[in-house]
Structure P
Amino acid sequence: MLAAMGNAALSNGQPNAGALAPGLSLYLELLRLVAATEVVLFHVNGFAMLGGHRAAWNAFGHEAVVVFSVLSGFVIAFAAETREKTVKSYLTSRLTRIYSVAVPCLLATLLFDRIGQTLVPQLYAGLITDGSALVRLLLGSLFLNESWNVSAQMFSNTPYWSIAYEFWYYMIFAGLFYFRGWARTLLTALACGIAGYKILLLFPIWALGWGVYRWSRSHRVPTALGLVLFVQPALVLYLVDSLALTRAAGEWLAGVMGQDVWRSGLSWSRYALTDTLLGLSMAAHFVGAAALGPWLERLLRPVARPVKWLTARSFTLYLLHQPAMLMAGAVLITLGVPLLGSWSVFAATWLIVLAVAQVSELQKHRLKPQVRWVLDLPERLLAARRTAVPAE
């Protein structure tokens, strides 16, 4: 999910203004890969027909999305501060990144669902929704599938919901970061007005990453405190899980708002209370990771190449894994291939994702000129109009 890290600068000693701490860039890439893999494991093990079963190591898919959100705010702020100095360069990078994956994944979802449904239709029970496929594709391609009271699932692609959140966080950030005065107020309000209350409810979690990045530019904590901050999410997650805080907070909020409003009205934002708690924990984790940067660099250096290689394909993994795994599972079931406790499906999903990433995520540079052309269009039209007006 999500923002491209690029080649983040590493330095020895204290980082310069805007630079990441030593080792932090590679660690954040690893964290993104681990979070994406956890989401895949969570979904594939939620289907008994695919040989899956819940266990402690594959039960935190939603929590992994919270990790993505804080991480996205962090790296988007880093990119804006260090590389994307103008709003045009920012929008070019963001739109290129997201459209190079989102549109191919939507089209692949349609194809994969058609194949999988033909082979094992019962595998798709409750996932494939009625209504116009064209309307869903339009909503999904404009990232309006979760705005206000809309909650349109993109066929079997459940994870696509978070991309709508992500996209509008990009737009809100652009208004707040690149503009001043009335333009800042107007453009930020416009982005918020299109996004709607559900998306805005989780924006503070994304903004935590932005805040942590800004704070970390000029602050460091002692190594001992950094280690505590680094490991504390494990304790927080354990307490949230063992005390069933997510369910308890959800039930309390449902009691206040009403069950229908809570579940259908808030949709994916209905666990905002515990999601915010986890977001705060992850923000503190990033502060700790920055303090441990040199240690992380030495620890992760041997695996840098495979981590970077896999992370370069992690957006496609996140956004396409559920349609891919369902189709793969349907094919394997039809062929009578042993599922091996869902590991066969997991492996097949990775193979499909790697193939799609090769023609989508890894080709995003080919889309950049077209995105830049679209962004330059208003300026060209205005220049042409001025040229066409005869001088008095």
Structure Q
Amino acid sequence: MTTRNFLLLLITGVSVVALVVLIARFKLPSFIALVLASLGVGLCSGAGPLDTTRSFAEGVGAVLGSIAMVIALGALLGGILAATGGAEQIAFTLIRAFHERWTPWAVAFAGFIVGLPVFFGVGLVLLAPVVFTIARQARMPVMRLGLPLVAGLSVAHGLAPPHPGPIAAVQFLKADVGKTLFYSVLIGLPTVLLCGPLLGGFLARQQKQQPEETAQSEKAPTNKRSLSAVPALVIILLPVLLMLIATIAGLTLTKSDTWRSYIDFAGNPTVAMLIAVLVAFGLAVAVCEFDWPQLAKIAEESLAPVATILLVVGAGGGFSRVLVNSGAGDALADFAKQCKISPLLLGWVAAALVRLATGSATVAISTASAGPCAR
């Protein structure tokens, strides 16, 4: 390893540690910490002030230009499902379809399905009353059902587009959104079904917790009618199916095929999410008797948290571009080759450490995909 590469690796490592310390210890906003880490890497690597700021701006623009609308539309879709009661209906329907013995598995599956379009925090607030109600009715410890719910929501939030972390990783690593969705379900769903119910059952037995007697009451929807489970499920799966169809078409159809361009258009992440949002709007008006001022208020409330997320993802894009332009990305790639370290393992370790230190999946995924996996 050359002296130059060693110094670049040292600078990158120090920047990641500083990033974690600024967020975890000093409670600095994540996007500000990412900006400082980016500028620090650029200046210390000898890129120069102007080149550093130019690289950072280019990275921010490249990332947000392709994923900002997807994240915003995903947040809006989750807000509509929450306001119409569709998320709770899916959970109750899935749980009631299973025998009481399999209730934890049904809760885990419901958490994963609802978690596809809904942010983790929103999904937890929506479905926690459902878990308390089911636990009281079935006389089960809350831990037995709560952990499967958290597992389902967490895996969906960390693996599946249109959540900001996975979308950022797709952009950084130049991945295919449709394939990412397919693999997130293929890997994530078994993980949820095994880890959530099994670990929840083990911990519940260790604690010997009594069933919850005083559960929270189920939150009544503010609209006149709730959206039933079937249309709510259609809303959730519609963008997923459109993107998967586009991926399959890309593998089976030639570019000269007449329908290929239309399928690719409908399967574009932004278009697919827009179609799902429009369908959700229509169902909210037709079924739940919402008016347009109510929908406008839902949109305003749903999009408010997106600003911080976009700043974090954009700063992560700037961090990635600074690493690549400064040569740190190549140094990391050479180090991984020389030490015969799998890029998957390197990225996983980096993401796990940042997640444990900061508590943010979005920051962890953005940092790992922009840093160790940048090349």
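FYI, it's all coordinate maths here, none of it is from the lab. Please read all numbers here as calculations on a predicted model, not as lab measurements. Cβ atoms are built from the backbone, for glycine too; each structure is taken alone.
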* If helix-only ellipticity at 222 nm (-39500 (n - 2.57) for each DSSP H run of 4 or more, over all residues; to 500) is computed to be -23000, which of P, Q is the source? -> P
* Looking at structures P, Q, which one was distance in nm of label points 7 Å out along Cα→Cβ at positions 112 and 152 calculated from, given that it came out as 1.0? -> Q
* Asked: The value 22.1, 68 for Rg and Dmax of the Cα atoms in Å was derived from one model only; which of P, Q is it?
  -> Q
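If mean count of other Cβ atoms within 10 Å over residues 88-95 is calculated from each of P, Q, which structure is the one that comes out at 19.1?
Of the structures listed, the value fits P.
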* Structure fact -> For distance in nm of label points 7 Å out along Cα→Cβ at positions 72 and 336, structure among P, Q ranking highest is P
* Structure (P, Q) behind the derived value 18.3, 64 of Rg and Dmax of the Cα atoms in Å, for residues 64-271 alone -> Q
* Asked: For distance in nm of label points 7 Å out along Cα→Cβ at positions 80 and 264, which of the structures P, Q scores highest?
  -> P
